[in-house]
Structure 1
Amino acid sequence: MTDNKVISELVITNFFRGLNSEQISYILPYMYKFEFKKGMVILREGEIADSLYFVLKGIVGVYKRKKDMVKPGIATTDELGQKIGEVGKGETFGELAIFDNFPRSASCVAETDCTVFKLTRKSFEKLEKENKEISYVLLKNIMRIIGIRLRKADERLIELL
């Protein structure tokens, strides 16, 4: 996929909302592109978080272990727990890693062949120093995404009560 095609797809997503093609081109060198085959574990609950991911192609399943399943260390494939959601093209996961240094709160697995961009905390901090305007827009977008997820979680919780 050419950079122009990638950029035209990114400009319409929530993560890049409010940024133009030129600004997105500026961000791309800060991100790393990865391919995951169906069934591959992208990140595991319990590992130290240092980056967020953006799905360019495919579907990623999000899995959470019950409290009694949580053991020190990182979950094995058999211990991923229950599927609690999916993330698809144009969506992000692992956003909290940009803000803190806590262990991952869930595991993510490629449900289909996937292409993702990874933005590390270190790369984001470099971007913040070099371009405050772009990093501010991204932070605002991340907070919006987290807010939407929190509201949905609240709705699901109230349904269970």
Structure 2
Amino acid sequence: MYRRFLVLLVVLFPLVAIGATPGKAKGKITFNGKSKDLAYAYAWKDPEKPNLTVVVLSDTKLEDKILADRWAMIDLAKKDKVTAVLVKIAPNGDINSGTFYTAAEDGYFDAVGMHKWAKKTQSPTKIAGKLSTDHEGHFFKTSYSYSAEFEAPIGPAPKKK
């Protein structure tokens, strides 16, 4: 019995760890001329629309409870403790929604139509490629752009805990 438990633990532990392990991103995100490095990538299937893959590129390592809570992300962004972009990618590569998290615009703003996705890999367990804006955008007083290559495991949707 103990042996079976140990084998099960060894087999399942990596699957549990995938949800909490960020992927890697390499690029920049810029608001009002001030750039930050994007270093972390997170991905999961949208619980409400499982055909969409949610991707977050961030300058800061984030806990699941933060990723799961839009208001917690906004609060950290208002305090300039995180700068990030979140997009939802369809199987055909279309991006149907996007959110920028930044102190420059009271924590966040939603923007669609300017995100570009150059796919390298898009499978049920992994997503990789390049996300960027096709030009510098403007949202009221805020100018913005980003470009980053990334690779991330597609884990379970984060939970608030």
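Read-outs throughout are calculated quantities, based only on the coordinates presented, and are distinct from any laboratory measurement. Owing to the predicted nature of the structure, the values given are computational and were not obtained by experimental measurement. Cβ atoms are built from the backbone, for glycine too; each structure is taken alone.
Here are the numbers for this structure:
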{"read-out": "Highest-scoring label, criterion being mean count of other Cβ atoms within 10 Å over residues 81-88, among 1, 2", "value": "2"}
{"read-out": "Read-out helix-only ellipticity at 222 nm (-39500 (n - 2.57) for each DSSP H run of 4 or more, over all residues; to 500), computed value -10500, structure in 1, 2", "value": "1"}
{"read-out": "For 32 (relative contact order in percent (Cα under 8 Å, 6 or more apart), calculated) the corresponding structure among 1, 2", "value": "1"}
{"read-out": "Highest-scoring label, criterion being Rg/Rh (Cα atoms, Kirkwood Rh), among 1, 2", "value": "2"}
